[in-house]
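Derivation of every value follows stated rules applied to the coordinates shown; laboratory data play no part. For clarity, every value in this text was computed on a predicted model and none was experimentally measured. Cβ atoms are built from the backbone, for glycine too; each structure is taken alone.
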Structure P
Amino acid sequence: MSMDLFDHSLEEQLKQQAPLAARMRPRTLDEIVGQGHILGEGSLLRRAIQADRLFSSIILYGPPGTGKTTLARVIANTTQAHFESLSAVLAGVGDLRKVIEAATERRRLYGTRTILFIDEVHRWNKAQQDALLPHVESGLITLIGATTENPYFDVIKALVSRSRIFELKPLSQEDILTLLKRALADPLVGYGKRQVKVDEEALQHLADVAGGDARNALNALELAVETTPSENGLIHITLEVAQESIQKRAILYDKTDDQHYDTISAFIKSVRGSDPDAALYWMTKMLLAGEDPRFILRRLIVLASEDIGMADPNAILVANAAAQNYEYIGMPEGWYPIAEAVIYLSTAPKSNSVGAYWEIQEEINQNGAGTVPVHLMDANRDAKGFGHGEGYKYPHSFEGHWVPQQYLPDGLIGRQFYHPSEQGYEAQVAERLKRWREEQLKALGKPSSEENQTVD
């Protein structure tokens, strides 16, 4: 009995000494801040939790500090089912086997359901996840999996297909402010019993740089309060103290996960959309997070052709020059040519006309490659025997270094694959190309481009 009392005392001590973020963890659905898209009034998940009707497995997916574990604990507090918890970092197949055996016995003797929460479920390998699968399929186990990685990539398809995926979003600044103020006011597990004054700009700074991570913000607040000396019993948290406590924002970025792909996507779309401010922002985020500058430069070289192309033929030269300059000078100064290229490409006129390649590829795949017209064939080998090259007109021998003649296969005469934009340099190209095409069709006795319908 004395041991039980000791254990209880130890548990209470741990609760009181736990980090502020742990002490402030919500215990009910109403205490949860944010995630209204999945937990709002009348939502499917909220109804299932409130009615204790969570029969199908769920996977909670989102960045750190968004409330995945919190939501699992709320479910544990509200359900009549037996709730078990495992960490994929610490637990293996042996631990899972014990849970399964106990769940089987519990269902057989008492008809009690078992809900199993697995934190960081993506850290289990395929064999470990496979060991869980049959028990989820049979309904013996209702799984709640939590993961910071995209479950469609890092959880086996069989588990994903038998689960509902709920994505938790980073908390807004307003949500973070609500949690910070709640922690300051709470007399039981927060700082409500202590004289703590936090300047509004300090609170705002914590909320701003927390990156949507409630744990990050609360840890910073705790550090500020616990390390700031009191004056006449008052702990005063200024902006300077807040800045010291949270330091710089931790950048959520991993070269193999969604943050990598989402950030490079935002970067490319910002350059394509001619927004240099946004493009520089995403570029800087990637560089600060340790992304290989060569990866960024390779994407810029592709973009220079794909999205700018003939609207500004110098774009690819600028991108390539930036890549060469980076190789020559390295980091940290290497970011200068990268930034210059980003600004140049962002502000350059845009055209995706080089995408004509894809239309031609589709044409050849569907209809095969056409035969080369005789006058375009190589005359150096078979001119005498087969007449190859006969009738070819050398453009440089004519005024303007151009002469109308057939270049496409017979079945494609008049077909237009390249559609120049009216942007930048390409506007000049479009003007003379239109003239050349009209004269070419006329010389070949074909309908004009207005009469000849092109295929998109």
Structure Q
Amino acid sequence: MEIWQLTATELAGSISKGEISAVDATQSHLSRMNETNQKINAVVESCQGEALREAEKVDANLRKGLKQGPLAGVPVTVKVNVDQEGYATTNGLQIQKDLVAQKDNPVVNNLRKAGAIIIGRTNTPAFSLRWFTRNVIHGHTKNPLNPSITPGGSSGGAAAAVASGIGAIGHGTDIAGSIRYPAYACGIHGLRPSLGRVAAHNFSGPDRFIGAQLMAVSGPLARSIEDLELGLRVMANHDHRDPWSINMPLEGAAYVKRVAFCDAPEGITVDNRIRKAIREALGKLEQAGWEATEVKLPPLREAMEHQLVLWMAEMEKGAGHLVAKENDPDAILIYERLKKISKYTSSDQIMFALQERANLTRQWRKFLFDYPLLLCPVSCSLPFDDLQDLKSETAFEQIIEDQILQIGLPFMGLPGLTVTTDRKEDRPVGVQLVASHFREDILLDAAKIIAPKFDAV
């Protein structure tokens, strides 16, 4: 087995014991990147020189017997929409190619404090606004499992990198599925933490508007649940520079093993492979002592609609003029189609959306108090054909409908975890786990029961 094939947990253990050097681990992952990245374009900027210097420091500290962080010497990637000192925070945009960060985003700082070795920066669509990953500045990211299907977005580069063995853990962001969906499409696992769990802020630009502040989070993608847990522990260190950061314990109070499941949210037709995956995951949970109940979910379509209102309000206020300036054909088309779907017309709707957020969050908290775990689809369809959102307005509208769980759940700031359960056929399949705020421990406990470990492809 090559070093790059090891999980982050395995690598961290071997490096700490002196069985593998941090330099060897870094060189192995860099070699893997050089070998595979030209085919998939997951990493759009290499950090090779800096990575090897940091790896040498880890090895030197280990020889001195100094205590190291939990990811000491483990190669990781960082998404190109967050600040990393000395690198441009492009967010997939030509107009930000010179926006070089002067300091690290808190999530990057926490990775460094844990000893992680950042080997590259991963691709995202323009404005990080799609479940597909292509832009004018960095090009088109391909799915390493199957190039005919999307790698997902917006953390498509992160998922493709992890799936192919470029970095053991990938950093991603999620405002409407941008961690959970790429993990699903690339056949790995991905965790969207609760709002406030992982501190994050880009010092290279102004604060985001209220919708993004309430819904956007950073989190890990990995090939094993143990690595997701390790990535979360590292990323979740409190940082006062993020006003939404909350210093909460990662393990909550004892909970009743009661799981609700729904395989047809809002009556939407769900692919039979997905429904089968849900039933199989349910069977594993029941064998482990969980009590299962089929349920009708609290309001979800309303949450999705309000999310879309806030999206469009923020785009028109902060980025609408930049869409034309960027002149990315994909971004222009997606922006226009989102405007047609969104009901946003005035500030009154923004106020109503924020008012309803309290109501909907209350309902979902009550539901997740009664049922500490929800098992449901990631998407109502198997991973989409690549660039399917460009085909027609009808195709685009169907994608929005299929992604109701991706769009709606972040409106309440809830955590969610994508578990890939099978990738034997041409498209992987998986399930989504949802819990109440700051109960990622429940998600991880359940995921360990149902998730296989996947090798890099």
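In this comparison of P, Q, the computed figure 63, 32, 18 for semi-axes √(5λ) of the Cα gyration tensor in Å is attributed to P. Computing relative contact order in percent (Cα under 8 Å, 6 or more apart) across structures P, Q gives 17 for structure Q.
Taking mean count of other Cβ atoms within 10 Å over residues 30-37 as the criterion, the top structure among P, Q is Q, with the largest value.
When helix-only ellipticity at 222 nm (-39500 (n - 2.57) for each DSSP H run of 4 or more, over all residues; to 500) is computed across structures P, Q, the figure -12500 traces back to Q. Suppose you compute mean count of other Cβ atoms within 10 Å over residues 142-149 for every structure in P, Q: which one lands on 20.6? Value 20.6 for mean count of other Cβ atoms within 10 Å over residues 142-149 corresponds to Q out of P, Q.
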